[in-house]
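Computed from the coordinates by the stated procedures, all read-outs in this text should not be read as laboratory data. Note that the structure is a prediction, hence the values are computed from the model and not measured. Cβ atoms are built from the backbone, for glycine too; each structure is taken alone.
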Structure P
């Protein structure tokens with residue numbers, strides 16, 4: 001995997017996490033009746049802008065020539081890559097617009113809804129791009145679960161971390177964190193359950209898929225174990241402890257920050273493995 005190709009894990013993980021976090025923060029802001037939390041939600045959305053921007057810059061680095069993105073946009077009706085570029089760019093523009101519309105809540109709610117739709121469409125488009133490749137490990141339900149899982153797991157973790165930081169002096173923050181941390185635990189357990197099934201699906205799916213399975217079990221086995229150690233020991237366990245403390249009304253931001261850092265590291269390593277072990281079908 002060339003140095004430039006690290007741009008793909010950075011782009012996909014950060015954009016999916018930004019989208020997931022934004023959708024959750026927008027939902028929490030919509031249902032909130034606490035005026036004191038409004039500032040925390042606004043700052044959390046503002047903080048997502050640089051995260052998404054780094055993801056966008058990584059995608060430009062991967063393309064090499066930024067104008068290629070504009071060229072790809074010409075095929076929206078037929079190309080999932082064109083749709084990915086369109087919806088990802090649209091999400092970023094709407095995200096930035098939402099951050100600047102705090103004094104006009106009616107318009108902001110419309111922009112938030114459009115941003116959420118664009119974000120979900122972006123993740124779907126990203127996933128569908130890999131269904132069109134000649135790499136069996138990237139085809140099928142595994143990629144959909146991985147990309148949606150990133151948006152939910154890291155997205156909820158990111159939303160929890162930002163709300164914990166910006167709303168640390170507000171009484172309602174505990175209820176928000178309890179909801180987000182609990183949701184992260186549930187989705188993470190589902191992802192952990194799905195991964196062995198994904199590996200099992202590679203067996204007998206053809207030489208290229210079996211080669212991916214072989215790489216994960218040999219050359220990249222240490223990285224694979226480290227990926228799940230980071231995710232489970234560093235991410236899941238602190239979240240479980242945090243959820244139990246939050247259930248008793250105790251705000252525990254340190255555990256939330258720790259879990260977010262480990263979840264992000266684990267997801268980046270997992271996405272690296274996704275790309276580096278994707279073996280192409282040899283034709284001819």
Structure Q
């Protein structure tokens with residue numbers, strides 16, 4: 001079974017991943033993995049962190065002469081911003097003066113800070129937010145890139161695209177596989193309808209000026225899927241294609257409206 005686990009903090013030295021379940025003899029294209037990491041850093045409205053990092057993956061074990069060995073793969077992605085945080089995120093005991101410690105005492109709405117702080121009795125919420133960070137997804141992308149290469153060996157193609165953002169268009173886009181495939185690599189929102197994409201960008205700009213966010217829907221399309229892939233015998237082996245209606249409806253709302261809808265729950269925990 002293909003599985004992976006990741007380690008690493010947002011401003012730590014590096015992100016690390018262990019990947020298991022790849023058969024021996026699978027060709028591994030490292031540059032294709034780096035292209036997947038490049039794609040993660042694209043898109044309209046990306047944060048400033050994306051300008052600092054230029055992610056590239058290094059395979060430490062499990063591959064020899066371009067082929068997998070059948071053993072676990074160890075991957076690492078360097079955090080270039082580490083040089084600005086090496087004292088704050090040092091592994092060794094390190095007492096810093098308050099003005100340099102970058103302690104976080106106030107939980108941020110919509111993040112894991114409060115829940116993690118309560119669970120682990122963390123007085124400095126940086127211990128929570130450094131792991132519960134979007135930066136961790138870079139390691140997941142590298143692992144997913146290996147999964148895509150495994151599927152490609154069986155003629156299975158995987159694509160994705162944005163079909164609605166902030167209720168634009170009113171009805172989510174329905175495109176053929178070839179139409180999705182033809183979306184330009186530099187499309188700012190990876191959307192197949194250029195007019196709708198521009199309206200989405202305008203909506204993002206408007207909500208950003210109001211200090212708000214927008215929800216959206218993206219679709220993953222697969223072609224050439226082999227019958228019998230996955231299994232009903234256990235939850236972690238299933239391929240499930242359900243579409244939760246209530247959550248799809250909430251994707252049309254702004255972040256502020258979504259939180260207000262939940263009444264006494266002003267933020268995701």
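Things to note:
- Test item: FRET efficiency 1/(1 + (r/R0)^6) of positions 166 and 222 (r between Cβ atoms, R0 = 25 Å, to 0.05) calculated as 0.10, pick one of P, Q: P
- Structures P, Q were compared on distance in nm of label points 7 Å out along Cα→Cβ at positions 94 and 110, and the highest value belongs to Q.
- Given 57, 50, 39 for Cα extents along the principal axes in Å, calculated: source structure among P, Q: Q
- Winner on relative contact order in percent (Cα under 8 Å, 6 or more apart) once structures P, Q are ranked, highest first: P
- In this comparison of P, Q, the computed figure -26000 for helix-only ellipticity at 222 nm (-39500 (n - 2.57) for each DSSP H run of 4 or more, over all residues; to 500) is attributed to P.
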